[in-house]
Structure P
Amino acid sequence: MPWNPDQYHKFQAERSAPFFDLLKLVHIRPNLQVVDLGCGTGELTKQLADTLPNSSVLGLDSSHEMLEKAKQYAGPNLRFEYGNQTELSNTWDVIFSNAALQWSENHQDLIPALFGKLKNGGQLAVQVPSNHLHISHQLIRDTAKKEPFRSALQGYNRQSPVLSIEEYTEVLFKCGGQHITVFEKVYPHILEDADAVLEWIMGTALVPYLERLGEDKESFIETIRKKLRKALPGSPVLYPFKRIFISAINTN
């Protein structure tokens, strides 16, 4: 997908908060081989690298636009590469991912596949948004079902692959994971109004729709804007953003 780093960073502080909560779950040890799946623009991957002493960290992303921004943070213990997070090679001491796995399908298979890439004693530490039931996401899916957008999108209407916390726990248990931690946290973002909510989702949830819409893009945005203003009147607006955190150790 053609990511826009500037649009994504309009709410940088709010988007960064879950990263630091995820980082707290990482078992800090020296001399680790670490991969950050969906590293984005790299500044948070640098934080990860700075936290893990004498470790080698790879930031992996499938967006050339994001990686162009990330390369400024590269150093002796931190490098960035283009790659698909579902086709991870090698084995790792830490597989880390902050708000990226939600763009890959079938987590029932994806999580075990990643877990299988851990060295003995290695850790999987992942955070994914679980906000797909929020009214903003519901309005996107509802609007995409209606003409002229249904035809323009050729029927495309993305369903979130994110599992429940119970399902992630079960998946990690079946993998033989130890020290399993799974929880959901709500981040109560206070945004100016419904238009600010639109700006937020334009950096994430709307991206795969906008890339497919062509000349109907602006009409789609304005339709969502009107629906959001009706659903979320007044100012400020509470945007309760839910995130799921999972961590487990491979001792096989």
Structure Q
Amino acid sequence: MNTLENTLSLFQTISLNQMDEVKLMDRIDTKYVFSIEKLEPLLWEIKEDYKILEVAGKVQSDYETLYFDTSDFRFFHDHQHGKGTRYKVRFRVYLSNKLSFLEVKLKNNKGRTVKERVKVKSDDLLESTKSRELLSHHPLIKNLAIHPTIWVNYTRITLVHHQKPIRMTIDTNLHFIRDDKRIDMGEIAILELKRQKSSVSPVEKLLKAYRISPMNFSKYIQGIMKMYPSIKINNFKERTRVLNKISQ
């Protein structure tokens, strides 16, 4: 057992059913990206405050996510230009329990994230009745011609605070796949705090002590930039430089 696995084994576990009260489908998200070398000592310091999600006997779960966009990458450019209301549409597979969902993720102009999803199979995707109903809830996207762009895959740790309505996910092993091409993002960890607006997470002070600052980060945006090198990324150049430095 390596050091990270040993530290994770010290957390009290929580099941998917017990997570229901902390779903936080309407929430405030804050992301942090840092070298994976800082992950184990950070987890060690919070092991008494959080429970860890366990699925099928595992506390690290593999996710595979297929993202959709228009032929001119409207969702990508809305993000790059800082549009107040922007969307992501994705098909997500949870390999630990073989469940899969079509998801629509909306970030509004007040910084709130709202996620809707329906259970679908890989041969349904956008064509099932449930999928069509989900997309019809969003006038800005229901008439768009969207198609698959890239797979974004990673390994996730999910933590839930013992007392407060706060969740935290930590993603590692991030890589992108398009056709037969794969690109890895290197030795980075992506931590995301998910909480209600009124909640304050005690881990924020700890992250500051580790000199880990909030960063606007989208796995989908990074994947598109890596897999479609001809796309314009003027507004992302500085962030890309910082990420390259962290991963090295």
Structure R
Amino acid sequence: MLAAGLLCACGPVDIAATEDYTTGQFIRGNLLESTEGEIHYSYWLPDGYDGEREYPLMMTLPGYGGMWFGEDSEGTNLRERGVSVWTEIDEPMIVVSPQVTDWHDTSARQTIELTEYFLENFAVDRTRVYGAGYSAGGETMSRVMGMRPDLFAAYLHGASQWDGEFAPAAQSKTAVYIFMGEHDEYYGSDRAREAYDGLLEAYRQTGLDDEEIDELLRLWIPDDAWFADRGITNQHGGGNMLFEEERIQEWLLEQSR
């Protein structure tokens, strides 16, 4: 049996069965041979990880700069706050960040397969599995929400466009929080409003009333002053600060299945 962090390229290994864990730091350089090809990823097990208890799981996808472009890009995803911030909250979590190669259906299916791998091989509370995606990572995760939203209690969609279908997320009652700067230089805030409107209508089609939907669907488009107060001059790149917002963290982690 291999120790944590030493996943071979020959296929999945039951890491959770071993007693030799590396905890309290990101383990880089992991490779999972999936049905959709190689998945490069990093993961974090909290200090004192105990296979006999259950932990919430965060699957978080970085923006374009943290994707996989060959060996020189290994670990670049860990520079993003949307990845590292989840290791700093008070509640111990398992954090996984795949470095996919695009933002289309193949990468979405890879993300799903990696999520299922951790569900099967680690001590995960299946009622508290969360997703987060920023920019290109958000495009991929929105596709995941159109394929297997049932895996997730909630999803944080940051500074991105929604490429997946709306109905599956609504039908599975997966909670979604959408963030976009009012003058995001890459996408523009209309993309966030379009995603919100599409999801809102999809939730309504399930028979939920607006009060019930408000518990599951949130939209925040901060104005220029919010960014200026934080010394941010580029709303798209600087929007990563959203992950520092305790009210967003708390809302997300309060969701469960």
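Overview of results
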| read-out | value |
| --- | --- |
| For 0.15 (FRET efficiency 1/(1 + (r/R0)^6) of positions 78 and 174 (r between Cβ atoms, R0 = 25 Å, to 0.05), calculated) the corresponding structure among P, Q, R | P |
| Identity of the structure behind -10500 (criterion: helix-only ellipticity at 222 nm (-39500 (n - 2.57) for each DSSP H run of 4 or more, over all residues; to 500), calculated), options P, Q, R | P |
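Read the figures in this text as sums done on the coordinates, not as results from a lab. Nothing here was measured: the structure is a model prediction, and the numbers come from that model. Cβ atoms are built from the backbone, for glycine too; each structure is taken alone.
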